[in-house]
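I've put the structures underneath this note.
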Structure P
Amino acid sequence: MADVFDHPGRGRPKKESTMDSLSLRVPDELVGKIDVYTAKLQEELPLLSITRADAIRQLIAMGLKAEQKRLNYRE
């Protein structure tokens, strides 16, 4: 009976890094622009499944990088 508990648990293995969940309200016009960006990314990368969340993460990362450059600071 003890060997029943000696194997790894079921389900997805834990990731090495975690992500926090972030909720925000966005105007419909901005959502439309994000969806257009998502569609363009999907066209460029047809073998990947690009979600709105993926596109938003990409836009935030690019925006932060541009602001770091503009404000001349690094992490």
Structure Q
Amino acid sequence: MPATAQEIPGDLISNDPEFCRLAQEHSRFEEQLHQLTRQAYLSAEDMLLEVQIKKLKLRLKDQMQQLIARRRRESPAR
């Protein structure tokens, strides 16, 4: 059990397969976004893809935050 709230995400990555999956997907979308934004010119399709990736990343981050909040509620206060 993590000692502080800051240790919860690391603990979840190590011990919670769902959180680990979400973190991996978030990283994958982050890399796709990075590749996309390195281009000198973005077509209309690329701009749409950029927005879609950002929305997916945000959704994943929200899900990860929900898991962190649940863990905080379940963990005894220290």
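Computed from the coordinates by the stated procedures, all read-outs in this text should not be read as laboratory data. What you are looking at is a predicted structure, and each value in this text was computed from that prediction instead of being measured. Cβ atoms are built from the backbone, for glycine too; each structure is taken alone.
Here Rg and Dmax of the Cα atoms in Å was derived from just one of the structures P, Q, and that gives 15.9, 51; the source is Q.
Matching task: -26500 is the computed value of helix-only ellipticity at 222 nm (-39500 (n - 2.57) for each DSSP H run of 4 or more, over all residues; to 500). Pick the structure from P, Q. Of the options listed, only Q reproduces it.
Given that distance in nm of label points 7 Å out along Cα→Cβ at positions 38 and 62, derived from a single structure, equals 1.6, which label among P, Q identifies that structure?
Structure of origin is P.
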